[in-house]
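Rule-based calculations on the coordinates, nothing more; no lab input. All figures in this text were calculated on a predicted structure; none of them were measured in a lab. Cβ atoms are built from the backbone, for glycine too; each structure is taken alone.
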Structure I
């Protein structure tokens, strides 16, 4: 048998990829599983978006290879979106690169800037892909703590007391997944100053700004950010387009050019119809955001009741697509969610999959109908 490469020795199959096999097997055996573990929006995109992709299929260029940089009108729509929603001015010609989802961007950015042996600052808890990609490229994860007592903000003063000479990248993610913590103006300003002092490229992963968040922020709005920062964003959560795989990376043209060198050797452009649909989504009115807020507020109220029924506590000010709940001290996250899955047929994500600081926490997704959430609550009560 031909052996896999050594780089796979340091990574495992993504948790949700493995766990969903177990959940789907239980469903196949007749278990009425309610999935509150995955952040995959169950609602439809705006109706006009679906119309845009359908209308585009007859266009002359619809089925040809597409530009590695995306349609100019898509990049213009992304620039307009950032100007209107965040107050950030970007050149659609040089400072924006559409991606097939922001997860793709994590790999592309890492490949563009990391050499073997470089170190990467990664939040704990945080999105597991940051560490997986770092390891795949032969770089070294350096985890920094995000703790409830510090409002899930990094202790930059403590970090700066350590040797940062090998650190090339720092991943930040606000609104934060899984905790829902948001960044203040001061935090972003402090992160930029920290990056400049230590010659580190900061990437803010920002897909949750418009989910239950009254103050959307982009790190690129702050003075000096473009010198040391990139930002990732996505249409997956904001417009219920997770399966479309549309994201973007934004920042200084020199950084974008470096990422394009990787991307242009990895894909052959995004499907034309998807780009046309994305343009339509980015032009949605404020009514879209208000309607989504109403739906998620209703769902969150039920999830809060569910958390209380499980004797958990939570932060009512948290943003994003999840509720991060603290377990009673005597419970272990993975053991507890397995028990709930077995006894109540409800799948909830254990906090430990996001890092060691996730022990003692569980994460509920809001990507379930009110009917399913009410049923889950009834099963627990």
Structure II
């Protein structure tokens, strides 16, 4: 006979949770540098100073810069490490054998490798005019087709795209030497990557600069409107212009916000964070029913709230919900329901319909820009 004992009540609390979306750390610089074959070979060998380095290798601080590099390459890395409010999180350095001249696709092989790495802003200090168009197309393809939300800093290249920063100076002079614009892109990439997400690189000072191109106010206004980012002298110090990328041709769905580095950085971060969490913790791991869709929405809203609390998104504005119009279109196109049947359903009923493998969601956020334009009429 089974032992029944006295009646009992057992209550278990099981958290109906789903993997939270974590905000990633941003501010990684990618550098492609050229050096001699001998130097690159030595990097792959263990020494008293470092273990055998892979290509690309990672630099966190000045202590990580290999002694085998040329003085110019050491300087490019040092310039990138300067950052702005803080140093970049790290620098991913790819070394290639020095090639004199070279065609449009000179950096094709290094770019293939870099596309497998995680970084935010890329610079190539030895890039020449012949390669600029190729790089502009490469970054656009990476962002649009390969889902890599990366940006590139190019010298004097009107890319007209949010993924291209057009560094427009023709000369930059420090106490040590004069730099060509391409050479200084490493510094600019590090400066942008080292800018706090709540701030912009607008008017960021460059204390090491002692001279550069001089512009009138009208010239600077025009340059900003042309999508150029440049160093200017305010009479006391050298600092950056308004932090815009090269996008000048706006369109429906891609307006003024896409011209601002800070806004694009926030959007790219959100894309990367949600995509990574979805791939690692959601896809293939949960039944696609209404309850799990709601849990996913809760996770996304939790992430939005985190960004709101960090003052990256406008508080109280963010939403995420099942896209009922998309669900209706799916049901109709797959012959699951007629137009008349769907018209009789409430939004709540539509949200619970089976959509096979697809989760149809829609969201709304408002990224916050930095304080840049101040208007203060004073009556006396």
**Asked** So FRET efficiency 1/(1 + (r/R0)^6) of positions 189 and 341 (r between Cβ atoms, R0 = 41 Å, to 0.05), computed for just one structure, reads 0.15; which one of I, II is that?
**Response** II
**Request:** Name the one structure among I, II that distance in nm of label points 7 Å out along Cα→Cβ at positions 29 and 285 of 5.1 was derived from.
**Result:** I
**Message:** On relative contact order in percent (Cα under 8 Å, 6 or more apart), which of the structures labelled I, II is highest?
**Reply:** I
**Request:** Figure out for me which of the structures I, II the number 18.2 belongs to, where mean count of other Cβ atoms within 10 Å over residues 109-116 was derived from the coordinates.
**Result:** I
**Message:** Of the structures labelled I, II, one was used to calculate distance in nm of label points 7 Å out along Cα→Cβ at positions 53 and 261, giving 2.5. Name it.
**Reply:** II
**Message:** I have 1.08 for Rg/Rh (Cα atoms, Kirkwood Rh), calculated from one of the structures I, II. Which structure is it?
**Reply:** II
**Request:** Given a value of -12500 for helix-only ellipticity at 222 nm (-39500 (n - 2.57) for each DSSP H run of 4 or more, over all residues; to 500), point me to the structure among I, II it was derived from.
**Result:** I
**Asked** One of I, II was used to calculate distance in nm of label points 7 Å out along Cα→Cβ at positions 21 and 165, giving 4.4; which?
**Response** I
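Once mean count of other Cβ atoms within 10 Å over residues 173-180 is calculated for all of I, II, which comes out largest?
Once mean count of other Cβ atoms within 10 Å over residues 173-180 is worked out for each structure, I has the highest.
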**Request:** Identify the structure, out of I, II, from whose coordinates log10 I(q)/I(0) by the Debye sum over Cα atoms at q = 0.10, 0.15, 0.16, 0.17 Å⁻¹, for residues 133-324 alone was calculated to give -0.50, -1.08, -1.20, -1.30.
**Result:** I
**Request:** Tell me which of I, II gives 17.6 when you compute mean count of other Cβ atoms within 10 Å over residues 45-52.
**Result:** I
